[in-house]
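Each value in this text was obtained by applying a stated rule to the coordinates, not by laboratory testing. All values derive from a computational prediction rather than experimental measurement. Cβ atoms are built from the backbone, for glycine too; each structure is taken alone.
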Structure 1
Amino acid sequence: MMARDFMNAVARGEVDILQILLTILDQLKASYCVIGGLAVNAYAEPVVSLDLDLVVVSGDIARISEVAESRGLAVQQFEHGVNLSLVGSDLRIQLRTDPRYQAFLARARKQTVLGYEMTVASLSDVVQGKIWAYADPTRRQSKRQKDLADIVRLVETHPELKTQLPGHILSKLE
C-alpha cells in the first residue's frame with residue numbers, strides 16, 4: 001500500500017480531500033505551509049493524524065474558502081481559523097488565522113509527507129507551533145498531551161531542538 005492510499009484509508013477517504021486542497025492552493029498560487037501533526041511527520045517517524053493544520057497568507061483565506069466551497073467542500077468560519085471538510089473523508093482541514101504563524105511562510109519548504117508534496121513549515125517553526133499549542137490553556141487536555149508527544153518525537157529525532165524548549169516543557173522530557 002502506498003503512503004497516499006494509507007492516508008486516505010485512515011481518513012475513510014472516498015475522495016482525496018487533501019489532493020483537492022493542494023490543487024486549489026496551487027491553482028490560486030496561494031502561499032501556505034503545513035503546521036501541526038502532519039508537519040511533525042515531515043521531520044520524525046510518521047504517526048496518523050486526521051487533522052491537517054495550515055497557515056495561509058491571511059489575505060488569501062477568503063479566496064481559498066470561496067474556491068473550496070465551489071468544489072464541494074464545507075467551509076466553517078471560527079474565531080481562530082476556517083475549517084474545511086468534505087463528505088466522504090474524515091480528514092479535518094484547519095486554516096489557522098493566528099497572526100503569529102504568518103512568519104512561518106517565509107521559511108517553509110516543499111517536502112513529501114505521506115506521499116503528498118506540500119509546503120511544510122521549517123523544523124524550528126513546527127516546534128514553536130507545538131510549544132504554543134501545548135501552552136494554550138483553552139485546548140483540550142488530550143490535544144495538549146498530543147502536542148507534548150509531538151515535541152518529544154521531534155526532540156528524539158533532532159536533539160539539538162532541546163535548546164529551543166522552555167523550561168516547563170524541557171522538565172517534562174526528563
Structure 2
Amino acid sequence: MSFQPISLTTLDFNPFQRIGRDWMLITAGDDAGVNTMTASWGGAGTLWGEDVVTVYIRPSRYTHQFVEAQGRFSLCFFDEAWRAQLSMLGRVSGRDRDKIADAGLHVTWLDGIPVFEQARQVLLVQTLYVDTLRADCFTDRALLDKCYPQRDLHTVYVGKVLGAYEQ
C-alpha cells in the first residue's frame with residue numbers, strides 16, 4: 001500500500017474519536033533521528049484562515065525537542081489492531097531504547113516529514129504558534145490540580161495542516 005493525498009474537505013475525521021479515543025502518534029525528526037509519542041489530547045479546526053491542528057506536548061517528553069527543532073511534524077492514525085503498540089509508545093521513552101523498532105513500525109517520509117508506513121491516515125503539519133500553558137490562566141483550578149500536580153504544563157503547538165494522506 002502507499003499513501004494517497006486526500007482533500008481536507010473530504011477527509012473522514014472526527015477529532016473526538018480519532019484523537020481522544022483512537023489516539024495518534026506525534027512524530028518529528030530528520031536524517032539524524034526520529035521520535036514519536038502517543039497523544040490523546042488535541043484538536044482540529046480553522047484558525048487565522050488556516051486549517052489547523054492543536055497538539056500538547058510536555059517539555060519532559062523526548063518528542064518535544066524534535067518538534068521544537070524541526071517545526072514540522074506528522075500526526076499518524078492507526079487501526080485498532082495497533083492499540084498495544086500505541087500504548088507502549090506512550091509509556092516508553094525514545095531516549096532509552098528504539099521504541100519505534102520495538103513497536104514494529106517503519107518510518108517513511110512524506111514531503112520531508114517522517115510518518116509510519118503502517119498508519120491508515122496521516123496529517124502533515126507546520127508549526128504556526130507555540131506557547132506554554134499557564135497555571136494562572138486556568139479558570140477551573142481542579143483541572144490544574146488533576147492534570148498538573150507537578151505543574152509540568154504542556155507546550156501548545158498550533159500547526160497548519162500541509163496535507164492529508166490515507167492508505
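Hey, distance in nm of label points 7 Å out along Cα→Cβ at positions 48 and 80 derived from one of 1, 2 reads 2.6; which structure? Show your work: numbers first, answer last.
Numbers: 1: 2.6; 2: 3.8.
Structure of origin is 1.
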Ranking 1, 2 by relative contact order in percent (Cα under 8 Å, 6 or more apart), the structure that comes out highest: 2
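For distance in nm of label points 7 Å out along Cα→Cβ at positions 96 and 136, which of 1, 2 scores largest? Don't skip to the answer; put the middle values down first.
Values: 1: 0.7; 2: 3.6.
Going through 1, 2 one by one, distance in nm of label points 7 Å out along Cα→Cβ at positions 96 and 136 peaks for structure 2.
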Ranking 1, 2 by distance in nm of label points 7 Å out along Cα→Cβ at positions 16 and 64, the structure that comes out highest: 2
Parent structure of the calculated result 24, 49, 25, 2, given that P(r) over Cα pairs in 10 Å bins from 0, in percent, for residues 24-71 alone is the read-out and 1, 2 the choices: 2
Source structure (of 1, 2) for distance in nm of label points 7 Å out along Cα→Cβ at positions 40 and 144, computed value 1.6: 1
At a computed -5000 (helix-only ellipticity at 222 nm (-39500 (n - 2.57) for each DSSP H run of 4 or more, over all residues; to 500)), which of 1, 2: 2
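On distance in nm of label points 7 Å out along Cα→Cβ at positions 32 and 120, which of the structures labelled 1, 2 is highest?
On the way: 1: 1.6; 2: 3.6.
Across 1, 2, distance in nm of label points 7 Å out along Cα→Cβ at positions 32 and 120 peaks for 2.
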